[in-house]
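J.: Structures are listed in the sections that come next.
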Structure I
Amino acid sequence: MYRFSFLLLIVMMGLSYGCKQDNKNSYLSPKENGLQTGGIKIIEINTPKGKFKIWTKTIGNNPTKRLLLLNGGPGATHEYFECFESFLPQENIEFIYYDQLGCGNSDNPNDTAMWDLPRYVEEVEQLRIALNLDKTNFYLLGHSWGGILAMQYALKYQQNLKGLIISNMMASAIEYDKYADQVLAKQLDPKVLDSIRTMEANADYQNPKYMDILYRHFYTQHILRMDLDKWPEPVNRSFSKINQSLYVTMQGPSEFGLSGKLEKWDVFNELSNIEIPTLVIGAKHDTMDPQYMESMSKKIKKSSFLLCPNGSHMCMWDDQKIYFEGLLNWFSKN
């Protein structure tokens, strides 16, 4: 009897190992025949101003779990998501990098009329079609400005989604403004805040001292809680490429609230219309109010909330263990 049980255990272990190997081999297999490009695919999109080329890169092959990543900024690049490569492949989650129009490796029309939320929503929809994403496999993760885009996309096209992840973005620019002014600004040294306010009042945003103060006193507390000389290279690389025209047009020049095209954006009361499984991720030291983000999760029917207690706006870096354990746990259930 004991011998039989031992043999059965060996067989089961072998089957389990075989399944894992099969999953691994399937995940690593090419998605398409012919010339291999490392997963890079250039997609042509139609816009009111003509056709443009969008850069994408797919890592992994899983027909049932395909995650499209929407970067923040607005105007940054996909590159700060590169830490996902250390966590998603072993769970067989296919993920897709994407540089939005005007960002990174994609075309830049240099036209502020193109920096428009509804147009970006249609851009994502065109990518979905080109990449053969649908409700059986399509997950969308939006971080920061990408969270705005993800929410707006889901409100129009959730019938095409299997799941949604809103990472570090409030559902209201108005409430974000209040939080920045009434909470975050008051955490700064009064002298530092006075310097920032003076330069902003004079529209002196190009002054090197402005960014120096922000990085030393604000970014290292609320954007990425690490000493500046220890910021991860993918983050620095992405931030160094930010399209300032896109950033200022949409966000405005100040870090203490929105003043661009997104200034009055608010979809909080519409969140109850989202019916797909959703994960809302917030962080204790974020530029976004974590309590407000938890209230967002309660507004969405099939939603859960993940708090990164040690993290800030880039909590996929500064509270990495909690962020990815929570994300992967959610994926295992959805």
Structure II
Amino acid sequence: MNDFFTQNPAWHEKIGQIYALLERVKISEEQSADLLHLRKTSRILSIGSTTAIEGNRLSPSQVRDVINGKTVLGPPKDIKEVQNAFAAYELIPQLNPYSVGDFLTAHSHITNELINEAGKFRTVSVFVVNGKGDILHSGADSDKVPTLISELFEWGKGSDAHPLIKSSAMHFMIEHIHPFRDGNGRIGRLWQTLVLANWNTPFEWMPVETIIYNNQAKYYEALQRSHNKGGKVDCAPFIDFMLDVLENTMYKYIDTATTKTIEKTDNVGINVGINVGIKNKILEYIANNPQITIPQLAQFLNVNNRTIERYIKELREEGKIVREGSKKSGQWKIIEN
């Protein structure tokens, strides 16, 4: 299997920004008062988000209770999905990201007691459809699935692509091949985390899935843009998207190190109107002056720096802004929907 993406020179700068954030992540872990709590909180966020993407209806507090072994009143299927996802993520230290056998083992945990073919490649055709029933993508021929997955993992094992690029490409190809009757999205997101954790341990605990969940429309759009184009796959758009997701995930992880995110209420509170108004004002200021600083925003909006930092973090997680360049000389960029 040859490379299935067009190289983008802009990726080098994004990778450099992620390296800088990795240092901040490690410092935040060292300074965390309770590293185990930090990691478990992030894991709960990941599990809740990766299942919610597939339509799971449990609230964040219910997900936390399921993982903590408490009795939860909810749809049995949704509860089982959360239990299964947690069991699969707990296997990360034992899994080889380039082992087909481990891939099937992880899938068997994700879909245990949910489908008859848990841990087995599909033997039927599958189609990805939208809400209107239109076919968006056809999975690979079922008789080719084992070979395609084997070739993908051999590519991953031998490729000299940076792990940030490789993990995103493998995530995309798993979704593109669609090797299972069910659970393809969950196993694809898990496998990207596994590839990254195999490269740099902190990624095992970062809630990448939460940022994807907050940007689902863009996630599916990036997948769609990367599928066959004139008979050829080019997953560069998906890699672009995932690099931004990974950067924003690291900001969220750093923030979680100092706040108990999972203990916040499940939904927005009574201040939502005020919050939206301030965030819209921030976007207006950024549109007029991309190099505007946090102290300047705080002064213009008559709030403190910490408040602006919190809203900037939320705008990043929502995929509405990204930072280009260094903290001192860079600028903000608004992402058009």
Structure III
Amino acid sequence: MNILRRLFLSFALIAGALVGTLPAQAQQPSWPSRPVHFIIPLGAGSGVDITARLLADKLSQKWGQPVIVENKPGGDAMLAIMAVVNAHDDHVLLFAPASTFTAHPLLHDKLPYKIDDLVPIARVTNTLIAFGVPASLGVSSVKEFAAKAKAEPGKLNYASVTGANDLLFAAFLKTQKLDVAKVPYRNTVDAINDLADGRIQAYVGAYAIMRPRVQGGKVKVIALTNRQHAKSLDAIPTAREAGFPSLEFDGLVGVLGPKGMPKAAIDRIAADIREYVADPGINAKLVATGQVVNPGTGAEFAKDLKDQRDTVAQIGKTLGIKAAE
């Protein structure tokens, strides 16, 4: 009888312990527990879109959940940002170039979101930002472009898509006293198509989206805005090397999530992205599209974002634009 009693008590204790663990597990499920969405503020075929899709395939295998890439271009990236902020879901993430949103305080009197509504999760790459012109324009350097713009005031146009790059080019035009008109575009692909066909004469944006047109002989890249000379595009000078330091600006691509994102999820995403961008196959594809593979933690990405916002603020001063409160 004593033996049976002890066995009964043992089973009761084990069952109680198991039951006691269920609520905690239910409250804190492992991430991800359902499909993950990468929201892209640019159209299909853009540099960040290429990067997100390369990683989505690998991450979905590792996470055991689908990773869905959704393009939401337009609205100066507001459509994509608000899709993430309003979802209140740590499985809906913004995968974006920082240049699409770091200039928002200078471009809008009032923002529908606060900076701290988005939490930096992981730095992925530094995008090579190219100053592209139509091959038919007949210029081979920034100096030649400036000379042509001065000789033909008001006759040249430039494309505007992403905020910080747009302001960067506007500041360049102001400091060089060039009269070049801005043509706004909703989608980078449309801008590049018009650049290749000569309907616009300048565009500053990710080299990845220009690359097919460059290889096809329709677009010529006359400078890169990045601080460091790109080994993968050795023949192209940086803006500073070309003698125009006012065009210096580093591209920055990363992942952000909603406020309150669990730290464990942030750390896991950053670690997994670092693992996969180091994969030789993915690394080579990213480099080929004009990116410098530079993964980093959420804290490192946050610091880079602050540095970029400071740079954009200085551009705003050059243009005489007051930031929104």
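None of the figures in this text is laboratory data; all of them are computed from the coordinates on show. Remember, it's a predicted structure, so these values are computed and weren't measured experimentally. Cβ atoms are built from the backbone, for glycine too; each structure is taken alone.
J.: Thinking of I, II, III, which structure, once percent of Cα pairs over 19 Å apart, for residues 76-219 alone is computed, gives back 56?
T.: Considering all the candidates, the number was obtained from III.
J.: Further question on the same structure: With Rg/Rh (Cα atoms, Kirkwood Rh) derived from the coordinates and found to be 1.13, which of I, II, III does the value describe?
T.: Clearly, the read-out refers to III.
J.: Given a computed value of 4.3 for distance in nm of label points 7 Å out along Cα→Cβ at positions 92 and 156, which structure among I, II, III does it belong to? If you can, show how the numbers build up before the last one.
T.: On the way: I: 3.5; II: 1.4; III: 4.3.
Going through each structure in turn, the value belongs to III.
J.: The value -14000 for helix-only ellipticity at 222 nm (-39500 (n - 2.57) for each DSSP H run of 4 or more, over all residues; to 500) was derived from one model only; which of I, II, III is it?
T.: III
J.: I would also like to ask the following. Out of I, II, III, which structure matches 17 when relative contact order in percent (Cα under 8 Å, 6 or more apart) is calculated? Display every interim value, and only then the final one.
T.: Working: I: 17; II: 21; III: 26.
Label of the source structure: I.
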